[in-house]
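What follows is a set of structures for review.
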Structure I
Amino acid sequence: MGRMKAAKLFALLFPVVLAARLCHLRILWAEEQLPMAAAMELARGKALYRDVWFDKPPWLAGVYLLWGARPGWPLRLAGALFVTLCCLLAWRFARDLWDEREAWLAAAFLAFFLTFGLPAAVIPLAADSLLLLPHLAAVYLASRQRPLDAGLLAGAGLLLNAKAVFVLAACALWLWLAWNGTQINADERRSARFALRVRSLVLLLIGFALPSIAALAWFAARGSLPDYVLQVWRLGSMYAGTTFLEHPWQAGLVRTANWMGFHLALAVGAAWFLLRSKESGRWRFAAWALLALAGIALGLRFFPRYYFLLLPPLALAAARGYSLMPRKAAWALLALTLAIPFVRFGPRYGILARDLLTGRPHSWRDITMYQDSQEAAQRVLALAPPGAGLFVWGFRPDLYVYTGLPAATRFLESQPLSGVLADRHLFRSDALRAPFIQENRRELMRSRPGIIVDGIGPYNSSLGIEKYPDLAPWLANYELAERTGSVVIYRLRPSAATAGGSTQRR
């Protein structure tokens with residue numbers, strides 16, 4: 001009977017989630033542009049890191065290959081399937097801990113808050129959202145006292161997002177607190193319990209290491225290992241060590257309070273569970289949430305998408321909290337608290353759906369840049385000669401997706417060339433100091449893209465490609481061909497094309 005009810009729940013949940021995501025059919029959000037562009041290059045036979053500069057863990061690009069790195073409905077269908085799978089895991093986790101009611105609530109909470117939130121955070125299949133699946137699975141397996149399997153899932157998460165180390169810590173927490181010694185002889189209880197805990201943690205760490213060992217072996221065989229270490233770990237540590245916020249802790253408190261305001265339903269339910277329940281295991285959820293907050297604070301940026309790390313412990317704890325409340329009070333609180341994100345973010349789905357059904361363009365300030373990229377892509381395609389490669393200066397990887405042109409260099413954006421990180425390049429020009437940046441620019445100057453698009457100069461003139469003296473002799477081979485509201489398009493001069501050829505890195 002319980003399985004039948006669960007099947008009905010997910011039969012209803014999936015089409016609702018899919019319909020919400022299909023409203024974003026014509027939009028490609030920033031966090032999904034780079035992995036999709038990288039996946040397109042992988043589909044052309046290039047090797048990640050060696051032939052495609054990608055400062056993210058490898059599975060982020062690999063995931064997009066599952067549907068051919070295609071935008072539009074395949075991307076949105078994949079997003080709906082992903083959310084549904086996360087909800088199914090939350091359902092199973094809560095059911096095994098408590099009962100059917102908690103399971104339904106946990107799944108519903110996850111579906112709701114992965115729909116009614118900031119669109120740029122909840123819609124993309126990005127590193128922080130994709131970590132949800134191994135996060136839930138790993139901690140669930142740890143709760144079932146399966147340390148090796150939990151470690152494998154957490155280790156797989158590390159190949160999506162470095163914050164998986166906090167998932168590992170959550171797994172260790174659940175494993176350490178799991179052994180209550182009820183089946184151990186009283187005289188040996190303490191030492192036996194400690195031995196079981198240590199054995200579990202060792203198996204957890206072995207499992208966590210195995211996916212990374214396999215990845216390192218793979219990259220070594222492909223000749224990409226030094227590039228992988230540089231791009232993902234060395235550059236990643238530099239990124240984490242330099243925040244653009246002047247008062248990061250103050251900003252973190254404000255952003256966390258804002259997030260809690262929109263997720264008040266989870267905060268209230270979790271607080272009720274922690275403060276009113278007498279269950280001994282309730283403090284595991286509090287500790288799990290604290291570990292998630294530590295992961296959110298890593299790098300001192302506090303972007304909305306970082307808070308996905310906090311979603312699993314709060315969704316599960318809140319599900320239990322509302323189950324323990326008097327039913328009328330629970331429904332009243334849910335109606336009041338869920339209305340906040342629904343009223344804030346719900347109407348946009350209706351507006352986008354209306355635009356799609358009537359064929360009118362979206363009118364939304366949040367996507368102005370992406371709409372201009374679509375216009376620029378049409379102009380690029382009109383200018384590009386057959387076989388031409390594309391190079392984009394700035395962080396506009398969507399131009400590779402919209403044009404379908406191959407990357408002429410291994411650089412899909414300009415962070416590794418300018419040293420200015422994408423979290424600040426619209427308003428600042430302070431750059432990282434690293435030898436590889438100059439080396440990368442020298443490598444760029446050996447290339448001959450058919451088309452160059454400057455997507456940052458119109459926003460921040462100090463970072464325009466023409467402002468770099470060392471690039472001037474190389475850029476002299478190009479002529480300004482077109483402009484849109486946010487990009488400048490350069491075309492290789494016929495004389496330069498005849499002399500050097502329009503090439504692309506293979």
Structure II
Amino acid sequence: MKNSKLTLILLISCFALWGVVNNMTDNLVPAFQRIFTMDQSKAVLVQVAFYGAYAVLALFTSILVEEFSFRAGILIGLGVYVCGALLYIPACVHQSFDFYFIGIFVVAGGCAILEASSNSCMLALGDPKTAIRRLNFAQAMNPVGSLVGIFLAQKIILAHLNPATVEERLTLPAETLRGIVHTELVWICVPYVGLCLVMLSIWLYFLRHPIRTAVESEANRAPLRTRISHVASAMLLTAAPFALTGWLFPDMDKLAWMLCGMIGPFTCIFTIPSYRASFMALVRTPRYVFGVIALFAYVGMQIAVWTWMNAYCQKELGVPPDQAATYYLLAIAIHTANCWAGSYAMKWIAPWRIMAAFCVCGTICSLGTIYLPSNVLFTVCGVPFSANVIALVGISVFMAILFPTIYGMALGGLDPKCFKLGGPGMIMAILGGAVITPWMASVISAKESAFFSLVPMYSYAWDANLRSSSGALRASFFIPVICFVAMFAYAVVFRGSGRRRED
């Protein structure tokens with residue numbers, strides 16, 4: 001029996017929903033940096049919480065969908081998001097960054113379960129020969145959601161930040177500062193809590209309507225008690241390392257804490273023979289293993305570039321934070337158009353060829369962001385443009401189609417028994433956002449770095465408000481260069497998994 005059109009529409013809408021959340025969260029880094037008067041190394045913990053959740057919960061999701069269904073993963077993902085968004089309310093009341101860290105982790109956990117389930121479900125919905133193209137079309141809705149997320153962040157979150165600088169906030173009376181912070185945090189809550197209504201509507205629909213795919217697992221024929229036991233064990237083993245390490249080592253580095261959370265799901269995978277066999281089959285597949293690495297590089301690069309785009313534009317063009325978000329909005333808009341164009345072009349051109357070409361162009365744009373001057377060339381509707389900022393926007397343009405293409409290439413031709421484990425395993429690579437973003441932040445906030453010797457012609461005068469310098473911001477974009485080169489290598493080496501025609 002075929003899925004209804006409404007089921008497919010709502011499934012595709014999920015791709016837009018996590019795009020909304022992802023890009024609102026990117027803007028929390030500069031927002032929290034100002035609200036809580038912290039530097040990049042602390043503010044970037046927003047991304048550690050968000051993308052660390054993907055790494056921690058990806059394997060749990062694989063067990064969930066293996067034992068039950070893609071639909072169960074989608075329902076639980078939507079429900080976890082709602083619970084996490086509601087945590088933003090007490091975080092606002094207590095004005096606690098640590099409380100927000102937990103709320104962001106739970107919100108991201110919902111997105112992780114939703115994304116891992118939806119991506120693999122979309123690949124399994126139809127003909128395997130058109131799986132990459134089908135996933136690209138579904139993923140093209142993700143940047144549409146990103147546009148909405150950026151708009152919400154710009155008009156609701158960033159627009160309601162008090163213009164007082166870090167230095168001015170430090171001189172304000174405690175009660176006055178507390179009132180300013182409370183107002184700013186309320187406006188952060190508004191879009192996240194508002195999305196709960198949308199999530200709940202989709203949840204209610206999928207609660208009543210099944211999703212039918214061609215992928216059937218032997219585990220689905222196991223007794224219900226056994227399946228519940230496997231999922232409960234995975235849940236317990238996921239939570240236990242967090243609770244134990246958090247209690248024993250309260251000052252532990254947050255990224256290390258996230259990585260400890262991966263111990264439990266891996267333990268569960270290795271203690272169940274069928275999962276262990278699937279895992280070993282995956283690690284013996286080079287196309288899959290290097291696909292995880294390529295996706296790690298892509299997500300880390302994407303999140304890092306989009307996180308620091310606002311600060312780069314503020315420093316190079318002297319624009320305020322809300323106007324700097326305009327460049328982000330433009331970048332995502334062109335990125336979205338290129339996603340659709342690239343997906344359509346796959347009807348005639350092999351996906352790996354498009355991916356390789358985009359990686360070359362992205363590398364050139366990254367180098368332009370580093371080396372091109374910041375003299376204003378023209379102004380559009382009061383928004384100035386320089387050569388280096390145009391190159392910065394170009395990086396986002398050529399990120400299009402990379403995620404779904406890597407995802408589809410890595411999973412192409414896998415044994416059906418490995419498919420449900422392999423898909424969430426790819427989503428685990430989204431940990432790149434929690435690793436590469438802090439790496440880029442360490443360059444941006446540094447006063448000395450090996451990368452600086454490659455950009456000696458720009459100023460390293462310290463900006464106390466942005467906690468960086470022009471030279472440091474530029475030098476940090478060598479990291480996207482490295483990531484684009486890694487993805488180009490994957491596209492070329494594993495091109496055999498692409499098809500010139502998908503008919």
Structure III
Amino acid sequence: MLSESDARVLRAISDGLYDPKIIAEKLNMKVEAVRASADALAESGLVRVTKSVREVFSLTAEGQRYGKEGLPERRLLQEIASGKPMSELKDPNIKIGLGWLRKKGWAVIQAGVIKPIGTAAKGKDEEVLESLLEGAKSCESLDSSGLEALKSRGLVSSSKAKEWRYEITPEGRRVASEIGDAEAQSLTVIASGMIKSGDWDGSNLRYNGKLYHARPYDVTLAADRIYPGKKHPYQRLIDRMRGIMLEMGFSEIKGQVVQSSFWNFDALFQPQDHPAREMQDTFYLDSKAEIPDYSRVKEMHEHGGGIGSTGWGGSWSPEVARQEVLRTHTTGVTIKYLAEHPMPPVKVFGIDRVYRREAIDATHTPEFEQLEGVIMDEGVSFRHLLGFLKEFYLKMGFEEVRFRPGYFPYTEPSVEPEVFIDGLGWVELGGAGVFRKEVTAPFGIEQRVLAWGLGVSRVAMLKLGLKDLRLLYQSDIQWLRETPLSIES
């Protein structure tokens with residue numbers, strides 16, 4: 001009933017060996033092969049397998065150095081001998097032990113002179129340090145107070161170690177004794193001579209002085225899962241969005257990650273004192289960019305550009321506009337493209353990463369993707385925008401879509417599309433509207449421009465059923481394996 005390797009492992013366990021590493025060394029096998037054989041023997045009731053997880057501790061790089069050189073307070077104690085002025089302590093690697101020297105009561109400072117007191121016997125932390133210098137050990141073998149002291153100083157790190165322990169069963173001992181010292185072999189092909197003269201005992205065959213084992217196969221057991229290579233779930237969703245946009249007749253555009261404040265803010269009619277420009281929202285760079293002729297943008301900001309707008313008033317500064325930033329949205333790329341292509345028709349989109357100063361948590365990251373798009377043509381209206389957005393969300397698999405009024409600095413009218421999610425209700429997924437004339441007029445754009453921006457990661461959380469946005473950017477292999485290929489449902 002046993003393969004050759006299983007029989008060898010069974011005999012080793014019968015001889016009293018219980019650790020897979022020791023068995024592997026003795027039999028010249030891989031540890032993984034020993035574990036596989038032991039698991040198979042356990043299924044047959046021939047051995048008992050006990051698996052446990054224990055916490056082991058090892059020294060960090062700094063702990064390794066202190067283990068060889070001694071703790072800073074011990075070295076400082078040796079440095080001061082019978083006493084030494086503080087001003088003469090020059091080595092910073094030793095001076096950092098001053099606090100611990102006083103905390104342990106090994107020395108005092110009097111009139112600027114550090115003096116040793118007491119015997120300064122070796123502490124428990126030093127004993128643990130020396131012990132761990134030999135290699136990783138479990139907490140059971142280490143003094144708890146000494147270990148805690150080293151942990152508080154960041155000198156040790158912990159990890160989980162799995163252990164296997166094997167024990168022979170009475171049935172396993174019987175089978176092992178029958179195998180004896182004979183070379184156990186797996187029976188793969190039955191020859192005619194085996195049938196004629198072989199001595200069969202159940203599934204075991206004695207033939208020409210050797211014992212053969214016909215190994216059975218249980219076809220009801222689940223096979224090992226195979227995880228094929230596949231695209232990242234987030235990339236698949238982005239590709240799906242890109243495919244929908246291309247199907248709807250849009251062309252994709254790209255832009256630079258680093259943008260001038262002119263394109264990122266000023267061209268979109270955001271005042272130079274707008275809160276969105278503050279340091280807590282924007283990553284500013286120590287560099288300046290060249291900007292195009294800004295006279296019409298300046299006039300629009302200060303006086304309204306002669307289109308019936310009052311502008312923002314005040315004085316518009318080209319130096320502020322030259323300040324480079326990591327783009328806070330992809331709309332800056334869009335308006336730059338429109339400025340270079342002011343004649344209709346224009347129907348473009350972009351899916352790219354943007355950057356904002358955000359505290360990282362389950363729903364926020366400082367980097368995220370945004371789907372941006374515009375339609376500029378004769379006769380387009382706000383109703384066309386709503387129709388396009390509804391069609392896009394329907395193609396993404398959201399069955400119920402609605403719109404509610406919103407406010408954005410560079411569109412009017414503006415809306416926020418929402419989709420209905422079972423268990424969550426209505427969820428807002430982006431912003432959209434018609435570019436204000438204050439945005440388009442300075443660049444000679446005469447037709448309406450329908451524009452929208454969609455948070456891709458928010459859609460991903462809904463489609464993939466996530467509660468933590470960080471999974472999209474972390475290499476959690478288990479999540480990547482278990483996430484199905486389809487993002488349609």
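Here is how the numbers come out for the structure above:
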| quantity | calculated |
| --- | --- |
| Source structure (of I, II, III) for helix-only ellipticity at 222 nm (-39500 (n - 2.57) for each DSSP H run of 4 or more, over all residues; to 500), computed value -9500 | III |
| Value 0.94, calculated as Cα Rg over 2.2 N^0.38 Å, assigned to which of I, II, III | II |
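Computed from the coordinates by the stated procedures, all read-outs in this text should not be read as laboratory data. All of these numbers come straight from a predicted model, not from anything done at the bench.
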